[in-house]
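Heads up, there are several structures right after this.
What follows is calculated from the coordinates using simple rules that are stated; it is not laboratory data. All values derive from a computational prediction rather than experimental measurement. Cβ atoms are built from the backbone, for glycine too; each structure is taken alone.
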Structure 1
């Protein structure tokens with residue numbers, strides 16, 4: 001099996017473009033390839049899915065732990081001919097100035113070779129010093145090869161000779177700048193894949209450029225290794241239907257978390273708070289994941305019947321999980337990017353408004369202050385936050401603490417039928433939470 005992790009010295013090094021180019025190039029070679037993303041990112045896997053026409057999965061060592069990540073990798077990689085994983089930030093950048101949950105940590109956990117995306121940008125011999133430092137910083141570094149990114153053929157040729165001589169790592173080619181394949185960004189990172197016109201054409205252009213300028217046979221030979229054996233997945237018979245919001249506004253749901261709910265006995269029914277007029281019938285639970293509701297505040301507000309249906313369901317005790325964007329939807333109002341204010345569902349206090357920088361960004365340990373739908377009093381779980389919008393009254397049902405600095409704060413709402421707050425829950429890392437949600441939905445269905 002071909003397996004590799006795309007890494008870089010820092011964010012902005014072209015990992016997503018290179019990963020998508022590799023995925024599409026592998027498919028063009030007739031290889032059955034699957035994709036992964038290191039860390040909690042929702043948006044990059046959307047590009048992988050568009051490149052593949054199949055799911056991409058997150059592998060997060062903080063949210064799931066090493067043993068669980070190995071299990072998830074085997075589950076989703078087994079049976080494929082190749083597995084390509086996109087790294088996160090710089091190669092060793094983990095949480096709080098450590099290498100924990102970094103791209104290197106994931107490659108080391110999975111015994112996976114890493115391909116370094118290296119963008120010259122005004123450096124020459126210094127690049128060799130940078131690569132040598134990366135290669136010697138941890139043993140093993142897991143670095144197997146270098147792919148130069150965003151440079152000309154002449155520059156790539158001269159740099160390749162120097163880098164191989166100075167570092168001993170093979171340079172297997174380069175990806176030139178491809179104007180028609182640019183991927184635009186916004187406040188949470190890249191825009192979502194569905195928003196980019198002719199994305200498939202752009203990815204084809206990236207793949208063609210990579211195949212023309214890289215020695216794919218040499219690269220794949222360096223990344224060949226044993227394939228994981230398939231694992232048996234135990235699934236509880238279906239016992240409840242859970243409605244899951246999925247549309248332009250609510251698109252941040254981990255594929256593995258949805259699978260964990262299905263494994264626990266849920267039948268997932270997808271609906272759109274923007275386009276549908278009512279909730280699906282015969283449901284026992286409601287899942288409102290994150291996304292970009294602030295970009296679609298007017299459309300969400302205009303769908304009065306859906307806001308009323310969601311509000312009535314939550315107030316009547318329908319088991320509900322609302323994360324980040326889903327939580328903002330339950331608040332009184334939400335302002336869009338221009339500052340215009342729109343009414344939301346209105347079952348929770350607060351107005352969602354934009355801040356100048358990310359609010360409470362990153363990983364945290366979250367401890368429940370009381371029993372609720374998902375958590376028991378005193379129970380601590382790992383979570384992740386990343387949002388620019390905040391409210392003046394984010395709740396206080398949970399105590400959160402940063403894993404390295406120890407900084408603490410309170411937020412979130414909880415009841416026997418509700419979890420609502422900015423922290424994202426990773427059901428695949430804590431399957432007992434998925435089971436509690438499904439069991440509550442089963443009871444509600446009765």
Structure 2
């Protein structure tokens with residue numbers, strides 16, 4: 001038996017199985033690797049490489065893509081005011097949004113660790129990430145409507161302002177047809193002049209009965225005027241449930257107290273005034289017999305006062321859009337930084353506290369430097385994101401404010417598909433956006449390689 005085994009082990013190389021050569025082994029290994037990478041390379045080429053190459057080529061052709069235009073599209077791009085506005089806004093986005101999100105995320109991640117219900121608070125802060133950019137844009141456009149009856153932000157501001165400032169009791173009031181006119185600047189006045197010794201009533205509408213002051217009482221007829229007086233009643237010419245005679249003082253119609261009434265001479269000077277009582281009556285005394293006057297209710301009685309800020313105007317629209325972005329992405333930054341905090345060596349923090357460092361020193365000297373790799377990744381990722389921002393800028397601004405909020409991605413879409421139909425100029429804008437994004441992408445890739453190599 002031993003002889004048989006020895007005979008088998010002493011076979012010459014030509015008599016047994018031959019080992020593959022090193023060249024064939026490398027070739028086989030390369031084929032296996034290629035079989036795994038080929039599908040991904042095909043998809044990458046079709047979805048990334050080909051569109052980039054095609055866009056670069058297309059940017060050198062005219063609007064229709066038939067004639068070679070050379071650098072004309074790039075010249076047009078950098079001599080167009082809308083492009084400069086878009087670039088300026090993108091620079092503002094890059095300066096404000098990533099830094100704000102990163103700082104807020106760092107604050108949330110550090111402070112919420114000390115709260116008992118930190119998981120619930122993190123969930124609330126991160127929740128906007130679950131909302132699409134389109135839905136977030138609709139939410140913020142509604143919140144910042146100028147009309148305080150529609151926009152919650154202006155409703156809050158107007159409410160606070162009304163607490164600390166005087167406002168008219170009867171905003172939006174207007175005279176009943178045939179009983180007065182509205183002059184310039186909102187003054188309600190008699191249609192003609194009135195002589196002393198007469199009575200003139202002002203039946204008004206446009207006022208909610210629920211908004212009347214507490215001292216308002218049933219409207220009553222004014223006393224008879226003397227030769228030097230003009231009297232009358234200012235009342236709400238509305239009955240609950242409807243009915244009644246227009247312009248007549250009837251049971252159920254409320255007087256409007258606190259309304260100033262002026263007697264205005266033909267030269268525009270005020271010769272007398274009075275303020276209505278609880279029943280809406282007024283008596284203007286001391287008028288000259290034989291003169292005629294216009295009886296007027298100044299606009300200050302009906303001025304709606306401060307009605308909020310035009311947040312969606314060209315002056316504030318960029319701030320609103322950036323705020324909506326921060327609202328969404330601060331949660332992302334918080335989660336990323338919180339993951340870095342969880343992996344941090346806490347012994348360094350405890351040692352610094354033992355050595356007498358306060359919490360601010362621990363944060364600035366220990367926590368923040370240790371989190372710097374995570375902070376850089378978050379910051380650069382957000383820069384890439386804001387350079388490509390489109391949804392919020394497209395949804396939130398109304399038509400009149402869209403030019404002021406323009407960014408490169410929106411300008412590219414508008415020029416190419418939003419009515420411009422200029423694929424050449426749109427391609428040039430796309431290349432500009434790619435060039436702006438590339439440095440941040442390269443920095444992020446290098447950071448990831450450094451982290452993987454540690």
To which of 1, 2 does the computed value -0.73, -1.02 (log10 I(q)/I(0) by the Debye sum over Cα atoms at q = 0.10, 0.12 Å⁻¹) belong? 1
If helix-only ellipticity at 222 nm (-39500 (n - 2.57) for each DSSP H run of 4 or more, over all residues; to 500) is calculated from each of 1, 2, which structure is the one that comes out at -15000? 2
Of the structures labelled 1, 2, one was used to calculate relative contact order in percent (Cα under 8 Å, 6 or more apart), giving 14. Name it. 1
Distance in nm of label points 7 Å out along Cα→Cβ at positions 286 and 342: greatest across 1, 2 for structure 2
For mean count of other Cβ atoms within 10 Å over residues 78-85, which structure out of 1, 2 has the highest calculated value? 1
The highest value of FRET efficiency 1/(1 + (r/R0)^6) of positions 222 and 262 (r between Cβ atoms, R0 = 35 Å, to 0.05) among the shown structures 1, 2 is in 2
